[in-house]
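The structures come next, written out as structure tokens.
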Structure P
């Protein structure tokens with residue numbers, strides 16, 4: 001699939017910034033629908049399908065966090081990249097906790113945004129790697145993990161996953177019972193390694209631990225100062 005096939009929903013209330021970002025995205029071959037507030041964004045989302053969402057946090061009418069929550073209630077697959085002017089790490093962590101896949105703090109460079117969009121779109125269109133049967137289903141303890149459909153199933157209970165959750169689970173499942181450094185996980189799953197992504201990783205680890213709690217034989221073990229081990233008996 002080429003870039004001209006990808007449709008992006010851009011949600012930004014600063015008219016000048018919205019114009020600049022939209023223009024740059026279109027210059028790079030993307031189809032872009034833009035909204036200036038949360039309500040307009042949800043209206044567009046309900047009427048059309050998008051491959052990725054670039055979402056400002058501080059929005060009129062309905063803020064970005066609420067927009068993300070409503071989108072995630074309907075669609076767990078579409079990648080969401082937050083734009084945030086807030087310096088509080090807690091706000092960034094909240095965005096990831098409610099289903100965002102990544103964030104870019106303002107001010108940001110278009111090169112950084114374009115790179116992250118390209119990475120997310122490429123990964124969202126890629127096929128699962130090294131699956132342990134021809135149907136692409138991976139068995140993890142008592143769980144059945146469907147990386148392509150973004151599902152995790154145990155005892156007929158199905159949990160929908162975000163793209164980033166599924167990528168992290170898949171990376172762990174491909175390296176069971178091995179010591180994985182934080183840097184290695186960030187590089188392989190996020191494509192880069194920095195301090196705030198390290199904090200993001202902690203949020204995702206906490207979330208996955210809750211998901212796997214139903215089977216005590218599956219654990220994500222913290223190795224202080226080193227990284228993690230995905231323990232599967």
Structure Q
């Protein structure tokens with residue numbers, strides 16, 4: 001790659017102007033925020049190195065002190081990065097005041113009626129912003145008559161993409177019995193712990209069927 005020397009930002013800025021920010025790679029966007037690289041390390045390579053050392057999923061939750069520990073990031077660079085992240089969060093949280101609010105199990109189930117009559121077990125996740133507004137809903141997994149398989153990364157990838165603050169898990173029992181199994185409880189604990197690492201809180205895990213619903217959080221005393 002060409003060493004851009006003193007005008008290190010020329011390439012990513014020109015690329016952004018030509019094809020738009022959404023078409024830039026992660027390290028190119030970060031390079032624009034960084035402004036300059038290190039001695040002997042152009043800003044694009046510097047940005048690549050940072051993203052190799054720090055997973056992008058964790059990057060959005062970094063604090064000032066953590067950023068300043070990175071060689072080459074001073075107060076100005078750290079503040080620029082943190083300000084851009086916070087502005088993005090606020091834009092997403094205030095972009096639509098008409099987004100539905102999910103503040104109870106009953107209101108959550110209203111968005112999951114398709115699960116009630118499904119013949120196979122399905123896992124759906126409701127993604128909420130800091131105001132408990134529903135910003136995204138997604139079917140994460142479709143399993144067999146009595147089992148589903150889902151991994152934390154499948155659940156939290158959309159949460160990070162939509163910058164969700166909370167999430168609610170909902171899955172169905174086609175048998176009609178809404179009593180959570182031991183596997184359901186262990187799965188719930190795993191997702192709660194994974195969410196804590198990312199700063200995303202799991203508000204509840206509901207089991208639904210034609211006969212009604214149950215809250216795994218209530219069953220476990222959470």
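All of the numbers you see were taken from the coordinates with simple rules; none came from a lab. Keep in mind the model is a prediction, meaning the values are calculated, not measured. Cβ atoms are built from the backbone, for glycine too; each structure is taken alone.
Taking 12.8 as the value of mean projected area of the Cα convex hull in nm² derived from one of the structures shown (P, Q), identify that structure.
On the way: P: 12.8; Q: 14.5.
Checking each candidate, the match is P.
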Legend entry - Given 2.3 for distance in nm of label points 7 Å out along Cα→Cβ at positions 84 and 156, calculated: source structure among P, Q: Q
